[in-house]
Structure I
Amino acid sequence: MNGVSDELTLFTRHPANPLLCKENWPYPISSVFNAGAVQLADGDTLLLCRIEDRSGLSHLCAARSANGVDGWRIDPKPTLMANPQQFPEEIWGIEDPRITYVPELEQYAVAYTSFARGGPGVSLALTKDFRSFERYGVIMSPEDKDAALLPRRIGGRWALIHRPMTTLGAHMWISYSPDLRHWGSHKIILEARRGGWWDANKIGLCSPPIETAKGWLMIYHGVRQTASGSIYRLGLALFDLENPEVCLQRGNSWIFGPEAPYERLGDVNDVVFPCGQTIDADGDTIHLYYGAADSNIALATGSIRRLLSWLDSNMSLSDRRAV
C-alpha cells in the first residue's frame, strides 16, 4: 500500500503504482490517465488510456498486459484520434472512455467524452478488436459526460448512465434507446447531496456498473470543494437489476480517496478517477484502474462481496435525492 493507510480497506493500492506514466509512452505526451479497462478473450488486460498531448488536447491509446500490472505493450501511435472533419464535436479532443462488452452485439461499446466549443458531450463507438472503430458520433449533447452503456437491454431498450449539467445541477441520469442512436426517457437516478457531504453538489459515474445478484453495483465519484480546491473521492450505490433508475442503496461515506503522493500531486491535485475495471474468474476480485492526479494510471484491488456487505451496513436511506 506504499505506506498509505486505508481505514476501510475496501480497496488496496498495488505496490507497483503508478503503473503507467508519460515516460512509458512510445511517443511524446504530456500525461496519461482515466483509462477504460477490459479483459480480452486471450486473457490480456487492455487499458484504453486518455492521453493528453503537448497541445493540451486528448486522444485514446491502448496498452495491453498479460497480468494487468506490468509488461505493458503500448500502441506505437494513437489508437483512436479525434476526427473533427467528420465529427466536429471532437474538435478539441476525446477523453475518458468507459468500455462495456455487449454480448448481443459481440462488440465492445466505448462511451467517451467528445469536446468542442459547446462543451463536453457523450459520444459512442463500437469495436471488436480496438484496432478499427464504428463511430456513432455524439449521442448526448453538451454539457454531458461520465457515461457508460449497460451490457444488455432493459425492457427491450439499451440503457446509458450519464451526467448532464442542467439547471437541476450535476446529477446522474439514465436514458434509453432502441438503436443506440436515438435516446429518450431521461430520468435522474442519483442526485448529488447538499450541504457538507463528501458528494455534495457534483457527482458522476466512474467505471461501468457491475451486474451482481443484488443489483447494479456502481462506483461513483463525488467532488468536495475546499478552500484549496476540489477533492475527488469514490463512493458506492446499488440499483435495481431490471429497473436501474431505482436506487436501492447508497453509501453514506466515501470509500477511497487521494492519499498517496501520486494521487495528491500532479496536473490536477487530489484526484482518484477510475473509468474501468476488470473482474477475475472468481467473479469477486475487482481490479480498479484509476487516473491519479490527472497524471498517471494506478491500480487498486478489492472484493465485490465486501463492497456489497459494506453497503448493507453503511447505507443512507434509499431516497435517491439524499438531501
Structure II
Amino acid sequence: MGILVTGSAGHLGEALVRSLRAQGLATVGIDRVASPYTDRVGSIVDASFVARAMAGMHTVLHAATLHKPHVATHSRQAFVDTNVGGTLNLLEAAAANGVGAFVFTSTTSTYGDALEPAEGAPAAWIDEDVVPLAKNIYGATKLAAEDLCRLFARNHRLPCVVLRTARFFPEPDDDARKRDAFSDANLKANEFLHRRADVQDLVDAHLLAIGHAPTIGFGRYVLSATTPFRREDLVELRSDVAAVLRLRVPGWEDAYARLGWRMHPRIGRVYANERARAELGWRPRYDFAHVLARSLAGEDPRSPLAQAIGSKGYHAGTYADGLYPVEG
C-alpha cells in the first residue's frame, strides 16, 4: 500500500515526494511533466490514468493544480478540467479503492475579495470561519474542488482534509510594483508576518493531516507562518505597521536597519493558523523571527528543503513585465 502524490514535478509535490522517500515510505509521484520525482507521467484529467495510478494506494496527497499565474495563459475551461475535473477523478478513484486519507492542497486565494477590507475598515483576520469570495477562475475552481472533497467525505466516507496554503513560491512577486519597491528578500520577510509559509512547514502539515484525516472526516485549515499579530492589532495595521511591530517584535527596527530593509506601512490581511496548530498538532518553525535571525547571520532563511528544490517558474515564455501575465 502506497502514498500517491499528484503534481510531483511542482514545488510542493516534489517536496512531498522527497520527504516521503526520505522516510522510506512507498510513494508514487504522478505529473504530466517528467521529473526525478515523477514515477508515472500523465494527467489527472485522464480518468483512466488516475484509476491505474490509484491501484494499491492507501493515501492521496493531491497537490497538482493550475495556479494563479496560469490565469492569463490558460482557458477557464482548462482550469475547470484540471482543478475540478481532475480532483473529481482522484476522489472517485480513491473512494473506489478504499483510500484511508485524501489530503487536498488548496489555497488562501480562495478567499478572494474577502482579503481586501473596505477603505477605513480594520485589516482582515483570515481564518477558516471567513466566507471565501473567489475573484478569479483559480479561486473559483479550487473552492469547487474543496466542495467535492466535502461531498466525498459526507457521501462516501472518504476522509478528506483541505489545506489552504499561503504563498510559498520562491519566485519573485507577481506584482511588478512590489518588485520595484522592495528587494526580493525584504518583500518575502515582510510577508512572513502575515501571508507566507516555508515549504517545509507545509510538508509537515500535509503529513500530519494524513494521520488525523480518519478522525476529522472532513476539515479545512489555513496554513501560514504563525503571525506575531493579534486581533486587537487589526485597526492599527491598516495605518501603522511599524507601531504594532514595536510591541509585538521588539528590536525589529534595528534588524531592518542593519539589513537595509523597509517595512510595509500598511497590512490589509493576516492569515491565522490557530486551528491547524490545535487540531493537526502542526508546529511551523519558519516564521518572521526565524527569517530575521538567519538573515542577520548572513544565512539563507529558507529551509534546507526549500533551498534544495529552488525555483521552478510557471511559464516557458517571457512576458511584458518579464515574469507573469496575471489577471486580477
Structure III
Amino acid sequence: MVLCFGEALVDRLGPPGGDPASAPSHQLDDRLGGAPANVACALARLGTPAAFLGRLGRDSIGAAFHSLFELRGVDVSALQWDRERPSRVVLVRRDACGERCFQGFAGDRGAGFADQAFAAEELAEPLERLMPQAAWLLVGTIPLASAASLQALELALGRAAQNGVAIALDVNWRPTFWDAQASVGSGPSPAALEAMGPLLDQVRLLKLAAEEAQWLFATRDPQRIQAGLPQRPAVVITDGGGPLHWWLGGHGGTADPWTVEVVDTTGAGDAFLAGLLHRICAEPELLSGAEPGRVRQAMAFASACGALVCQGAGAIDPQPSEAEVQAFLAQRSTLRGF
C-alpha cells in the first residue's frame, strides 16, 4: 500500500486565457484534485492499494471526494472531517495551450481551510493499522505551511520510520499556500527552505519540477542532487513538455515526454508519480540493481500516465488503468526517447 498524505481540494479551472476569479460560472470547470488525492486515485486506478490521509470540510466537496475515493477503492480510514472549515477551492488559470498556474483560493470563511487543520491526535489510531500494510508514505511540502498539518506530518513520518516505510516526496511548491499574497511564480522563501530541510533528509524517492530543482539545489542534475542527500534517494526531475531526467537505482537517463494533444496539464505530474510508484511497488529492485532498460521502461510507463491525463480535463477523471497505459505504449512500436 502507498499512504498519500496531504491535501484534497477543488481545482477551479478558468476558461482558456481567462481569469477564474472573474469569469462567469458557466465558463468555470470545478475538478476534484490536490496532489496527494490525485496520486491516491491514480494508484488505485492502476491497481496499487492506496490510502488517503487528509482532512476535508463537511460540505459538498468533502462528500464528492468521499464518493470518489469509495468508487476508486482508496482507503479512507484516516480521512478526517472538519465542521468549521471548508474544503479548499484553488483558482487555476489556463493559457490557450492548457498550461496552468495557481493564482489563489476561494471559499475561506475566516478560519482557513480544512486541510490546514489536519489533527495529529485523530491520526494516531489509523496509522497504527495502516503503517504495517504500507511500503511507501507519499508527502508534499504544502503540509509544512501550517502548524497543525505539520504536526500531523511529523507524526506520520515518525511512524513510517518505526515501521520501515519509505518516504516519497513530491516537492509540489505552491507559494500561495504559504503566503496568499505571494507571486505565483516565486520560489521558496528562506523560511520555507528551512522547513523543507528535515523532510528532504528522510526521502527515498524525490520528484521535482525543473524549477524546483534549481531553487532547492541550484542544479538540475539528478545525480548531483542524489549525492547531496543523506538517504541517497532516487531523483526524478520533470519539466512539463521538456525532457525528463532521472537518477534511479544507480542509473541515470533522460527522455522527451510523449507527444499528445493537450487539453489540460493539471495533475499530469501526479499521474506520472503514481505510475512510477506503481512500477516500483511491483519491482522494488528498480531502486537498487535493476537493469538500465527496466528503469527506462518504468519511466516510459510513468510518462505515459502523465500524457494520458493531459488529454482530458482535470487531474483525476482522465487517469488511466494499467491496461490503458499498456495500450498507449503498444501503439508506439518504438519507445521514442525511452
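So distance in nm of label points 7 Å out along Cα→Cβ at positions 126 and 142, computed for just one structure, reads 2.8; which one of I, II, III is that?
I
Using Kirkwood radius over Cα pairs in Å, for residues 38-189 alone for the comparison, can you identify which of I, II, III gives the largest number?
Result for Kirkwood radius over Cα pairs in Å, for residues 38-189 alone over I, II, III: largest is II.
Taken together, the values in this text are just the output of simple stated rules run on the coordinates, not laboratory data. Here the structure is a predicted model, which is why all the values come from computation and not from measurement. Cβ atoms are built from the backbone, for glycine too; each structure is taken alone.
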